[in-house]
1. Given a value of 80, 37, 20 for Cα extents along the principal axes in Å, calculated from one of I, II, III, which structure does it belong to?
2. Thinking only about mean count of other Cβ atoms within 10 Å over residues 62-69, which of I, II, III has the largest value?
3. helix-only ellipticity at 222 nm (-39500 (n - 2.57) for each DSSP H run of 4 or more, over all residues; to 500) was computed and gave -8000; which structure, I, II, III, did it come from?
4. Going by relative contact order in percent (Cα under 8 Å, 6 or more apart), which of structures I, II, III comes out largest?
5. Once distance in nm of label points 7 Å out along Cα→Cβ at positions 94 and 110 is calculated for all of I, II, III, which comes out largest?
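Laboratory data are not the source of any read-out in this text; all were calculated from the coordinates shown. Only a predicted model underlies this, so the values are computations on that prediction, with no experimental measurement involved. Cβ atoms are built from the backbone, for glycine too; each structure is taken alone.
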Structure I
Amino acid sequence: MLTFTGDYSCRLDDKGRVLLPAAFIKQMAGGMSSVETDRQEFVLKKDIFEACLVLYPMSEWDRQTQILRQNTNPYNREHNQFLRGFFKGTADVMLDASNRLLIPKRLLEEIGADREIVMAGHLGRIEIWAKDSYDRIESGGEKVAQLAEKIMGNLDNEGGISNKSKG
């Protein structure tokens, strides 16, 4: 599974194209087969929790859709409603010969982005934020420390749930 690290300020051109940071291209090359890097296809969608876009390399998108298939039943009304909302507004995008992505205007409008955006690595995906929104995210401090303790505090040294927290 790919892991993207780093955050990069980027500028959209007049057509809505953005140069994918070289660090992300390098990280993709290390985690993909040559067939996948030749394709350089992605799925782009609005995040379900935050006012940002999420760029999935095709290998990660395939993994996410497999998780959805395993955990949802399209004949269950609530599941079907969730799936419809999850897939709404998705777009297939590809890198051009200059390693640029064309981000659909409708998706940029959904996150309030103009020219300045931030591309931030986030496990197997890249988040795309309006720069001013990204700048307001708290990167440390007490709230993040409390979340770390709540989420990670019950793990043993190997990353599993410790017996102490189970009972």
Structure II
Amino acid sequence: MALREPVPEAYRIVPAKSADLDEIARIEGESFRVPWKREFFETELLEPYRYARVLLADEEAVPRIGGYLFAVSLYEEFHINKIATDARLRHRGYGRRLLEDALARARSMGAHAVTLEVRVSNGTARRFYASYGFREAYRRRAYYQDGEDALALVLQLEEKGSKFKV
């Protein structure tokens, strides 16, 4: 059996910078019914205890920014505020790479849980998170500006230095 040459990754995960904000805002606008404004992301880059990452293209890959993840550390909790990938890159594992990077960060910080909110109507995202062991904790009524409810999801992590319970 012949082995294939490894294919270099077109994107790597790096800290988000101000220069990435236009692309982040574009992806956000194409991904969500009620998108965050560019200024919200800009503020996130300045705040303490934030974890902001982008998928940055290597060489001439298009788009230059393939996705992003914004999170915050609060005590023993790691909360994911936003995660999205460019529509042209979906279903290629880039969202998983962003989430797995965030989970590794949460674990390295000693977080006991990772939390996030997801629209009740977003079955694709709910299945994605469930595949990692996220469980529905409770429902937030009229959480989104358009009145839709959100489900608060929680992934419990084991004690510091050990593996995920998943």
Structure III
Amino acid sequence: MIKNVKSKGLLLGLLLTSNFIQADALTVSTKRLTMDASLIMAQAAIAECTKQGIQIGVTVVDRDGIVQVALRDTIAAQITLPISQAKAYTAANFNSATSSMEDRADTAVGRAPGLLMAAGGLPIQVSGSLLGAIGVSGAPSGKTDEQCAQAGIDALIDDLEME
């Protein structure tokens, strides 16, 4: 039995803290991009490629790789949408630029359904947390696809980091 009042208070505090920590450990809170934020990013990516005379498709996915926004510029080929979605899905699932995975494209992992390890997909990260990813397709090179995807992220990254 604890006789010291100070010790009882300390023990009670530890028990309450322990219960609080345990409850916190059972759930996680995650930030998500809004549809408006996703739309702004997609439009900024298209605007960047349009400045270069390139018509693209762009997809923004959430952290789970689920499509939030998909846009295709006026005369971009229809195939740009499924390619941009695969790039975004891959970037989200690996939390990495798809250009850094090109050497893995012809492996068992690289051939998994829905993945595309070609330049043009970028994760959207804020303060070390993955919020989603953006994928671009339709430029003459993956490097240009990636530059347009980066322009989409750059359109909101400062605002996202301020939240």
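1. Details: I: 57, 44, 34; II: 48, 38, 32; III: 80, 37, 20.
Structure of origin is III.
2. Details: I: 12.8; II: 21.0; III: 17.2.
Once mean count of other Cβ atoms within 10 Å over residues 62-69 is worked out for each structure, II has the highest.
3. On the way: I: -11000; II: -8000; III: -14500.
Structure II accounts for this read-out.
4. Values: I: 31; II: 17; III: 23.
Comparing I, II, III, the top value of relative contact order in percent (Cα under 8 Å, 6 or more apart) belongs to I.
5. Values: I: 2.2; II: 3.6; III: 0.9.
Looking at the calculated values, the largest one is II.
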